[in-house]
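Multiple structures follow.
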Structure I
Amino acid sequence: MTDKKILNYDVVILGSGPAGFSSAIYSARGNLKTAILDINMFGGQPSNYLEIENYPGFPVISGFELMQKFEEHADKFGIDKYPMAEILKINLISEIKEIETADTIFKAKAIIIATGAQAKKLNIKGESEFIGRGVSYCAVCDGAFYKDKILAVVGGGNSALEEAMYLTKFAKKVYIIHRRETFRADKIICQRTCTNKKIEFIMCAQPIEITGNKCVEKLILKDLKNNKNIDLCLDGVFPYIGCTPNIDKFIGQIKQNADGYIETDINMQTSVEGVFAAGDVRNTPLRQVITAASDGAVAANSAARYIEILTQVTA
């Protein structure tokens, strides 16, 4: 027996970033009883972005303010919101899905997973202190703020080299720092990078500290060949050592690719009926606010169709 509250919904959305709130808006507008849960405060990863200038309609806006607008828009449709919800258990397999928190069991006909992903951290001194002040994990989001600056990209895969080339559109110089002698990136990408005159390679080196006053001023590296330190004076550091989807609670219940991202079809349907995924948590070629919001709209529309069919079958 349990003394926990039991709440019934048509749709429960997990995650409150752009994909989550977009899902909530479309779901509630479809006259579905909708709840949105997050283990943190609402707003998702974009809330930490100092400025966003590639979301249509807002030439420049802080990430926090943009996500506030998303939330205000969702509030217009009367969704139920549960921030800081400690999720203990999730059952996606049964026809009626269940999410158990510390004091409540949420039951839903459909679930939309919009829990996002997080960039893998360097885990070095100064990294967390300078996020938004010279440390960024998104060149597309923040590259334009570094016009004529000196930057470093850390990593050796396709993403690292591609983002370094993208940053040369704005920066005066871009260092690519890699701990090995060779890159994991495709040969053609390596060739393109090598011909870019704004790029300088520092191989067999590992970042050990980021320093500065109000903003990033220096990246300290360890030369792995001679065990000596290298001081790089620069304005920004972009770690590109991979991302991790936030999928801990779903492992074993849903199909994921080799990197852990949730597999979906074009309708955001996952391998489990009645479960949809949207935004950065799914296998997608671009992870941006606008694409996450688009995914959320598709996922909610698909969930509405699923519930309509489910209702007809059980009627």
Structure II
Amino acid sequence: MKASIDVGSNTILLLLGEFDGNWSTNKTYSHVTSLGKDIDKTKKFSEGALELSRTAFKNYAEILKKNSIKAEDVLVTATEASRVVANAEDFFLSIKKDFGFNTTLISSDGEAYYTALGVSSSLSKAGAVTIVDIGGASSELIHVETEPRLNVCDSISLPVGSVRGTDWMRDGLFEKNIEQVFRSFDLGSYQTKHIICVAGSMTAIGAMLKKLTSYSDEAVQGSMLTFHDLVRLYEQTEKLKIPQLLSRFPFLGKRAETIRAGLKVGISIGQKLGVETFEISTFGLRHGTLIAGSIEEKYVIRRFN
């Protein structure tokens, strides 16, 4: 049994898995910590998010111990929020000191590559695919060829995600800021009618559209939805308060605070790219790093050992 941890801008995910061409074991644990909350204003992780993140690592250390896995043997990666804040080093060095985890801060290219590697491990058909990874602070668009071997043909990281989007919506700046993002990047080559969606916002949206009361990777994996499905779900939930959201979709938990922004980001990107159908994959970065077994040096920004 091996393990990997993905420190994202909204969630920290632990994967316990075994992969030998196919997944014989694939178990994910999730803590919503909102590390990316308000980072555009403060340029640092908030104390509340750090506390939730420390709780996540403490819980994961206990799970790993029960599975006879040493913390130092776990591949831990950090992404967009950790790339832009001033107190990432202090946090990750404290995690090393207290729990034994070594964290690697990876580039957006590395995030794209290992996400594509993870997603491709679940695809039933080989070929060219376009992936969108809507995270908390960023969204990656990835063009991938899966045969004869994995090749990330092109990727781009947009500085918008469910947590950043929530901050923008609160301040009445979502439309202005998303248009500024789109003006700053050439997305012409990413036009596509079908896209594969990964990460927590889109998997949660898949579960909402299936009207699940408890989340299940098995139920969500491979779900198909249309652009109009996203628009309708947003219209149905736009005016709901968080307690009302949770009464309908109790599995959302703390993600109820950011899911409408996740929907809005998905709709905005889908509209910009001309997407008609979305396919949900529950695989992603944590799967890719576990398969790889190490992080290539060209993708490393900083190692916190």
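Using percent of Cα pairs over 17 Å apart, for residues 147-202 alone as the calculated read-out, with 55 as its value, let me know the right label among I, II.
Values: I: 25; II: 55.
Source structure: II.
From I, II, which structure was P(r) over Cα pairs in 20 Å bins from 0, in percent = 36, 61, 4 calculated on? Of the options listed, only II reproduces it.
Can you say which of I, II returns 4.3 when distance in nm of label points 7 Å out along Cα→Cβ at positions 43 and 235 is computed? Label of the originating structure: II.
Computed over structures I, II, distance in nm of label points 7 Å out along Cα→Cβ at positions 91 and 155 reaches its largest value in I. To test your reading of the models, identify which of I, II gives -12500 for helix-only ellipticity at 222 nm (-39500 (n - 2.57) for each DSSP H run of 4 or more, over all residues; to 500) when calculated. Corresponding structure: II.
Every number here is computed from the coordinates shown, using simple stated rules; none is lab data. All of these numbers come straight from a predicted model, not from anything done at the bench. Cβ atoms are built from the backbone, for glycine too; each structure is taken alone.
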